[in-house]
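Please treat every number below as a calculation from the coordinates, not as lab data. What you are looking at is a predicted structure, and each value in this text was computed from that prediction instead of being measured. Cβ atoms are built from the backbone, for glycine too; each structure is taken alone.
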Structure I
Amino acid sequence: MTPVAAELCSSLLDAYVPYVRDRVARLGPNSPPGLDAAIDKGRRWLETALPDLLGRPFPSQDRGPLELFQEALRFPTAVLERAGYQAVPRDELVANALPGDLFDLAPASSHDLGEAAWSAHLAWGASKAAAMTRPV
């Protein structure tokens, strides 16, 4: 994995737990049973998925790192569903783009994850764009 990819991976992993806790706290004052374990499971999933993706050559990266971050939210989403939380109203465009994001947990951009994640994501994107447009 390149240094810029490693920085992105680290930044996204660091952002995951506090980001999820903040988003869930907006749904209500009480955390549902099993939320801590679900957040931990999501982070552990990311610890495997992000290096797998970002360690590949750019042309082989078939998904974006933010997409993986969003996918890791399925673990806390499942806990919220089991606890009986009601899905939140979402814009039709957002609902179509992220149909499994019933509780509006998914970040719209890496900027939502904090300055470190946003900067690392921009640096990685610039590095990928440069590599993909370089003449062979």
Structure II
Amino acid sequence: MAKNILANVNRCVGCWTCSLSCKQAYGLADDEYRVFIRTIGGGQIDTPGGKWPNLYMKWMPIYTKKCIGCAGNAATGGVPYCVFNCPTDALVYGDSDDPESAYSKTLAELKSEEFRVYQLDPWEEPRDGVFYAEKGI
């Protein structure tokens, strides 16, 4: 049974709810993050890339090795706090070996829509089992 997280970069709005729900659930210090949000664009947080009128910006939740891969609690139905609290449904959790899991169904749907699915490079020291789906810029 391989439990994975799938992050749809095109749905993420950079609200940090995933990170904050983890911090709250585990009482993490103000400067401790297991998940943080990367801005894709101009190189700094919430800064767009490109030149007017062709600006672009996306956000990407980055799961560090400090992420414990929690299973939430009874209130979340066994879904990690970050996924359960995501207001845009950008995050999906489930068993990649089960074709009926939310993870597997969403992954198949995004692939059929020609999303690119990938993992972060090892040099970024990401948590295992986190995949990203992205389409376009």
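If helix-only ellipticity at 222 nm (-39500 (n - 2.57) for each DSSP H run of 4 or more, over all residues; to 500) is calculated from each of I, II, which structure is the one that comes out at -5500?
Label of the originating structure: II.
Output the label of whichever structure in I, II has the greatest value of mean count of other Cβ atoms within 10 Å over residues 80-87.
Between I, II, the highest calculated value is found for II.
Where does the value 2, 10, 19, 21, 18, 14, 8, 4, 2, 1, 0, 0 come from, among I, II, when P(r) over Cα pairs in 5 Å bins from 0, in percent is the thing being computed?
I
Looking just at distance in nm of label points 7 Å out along Cα→Cβ at positions 8 and 128, which of the labels I, II belongs to the structure with the highest value?
Greatest value across I, II: structure II.
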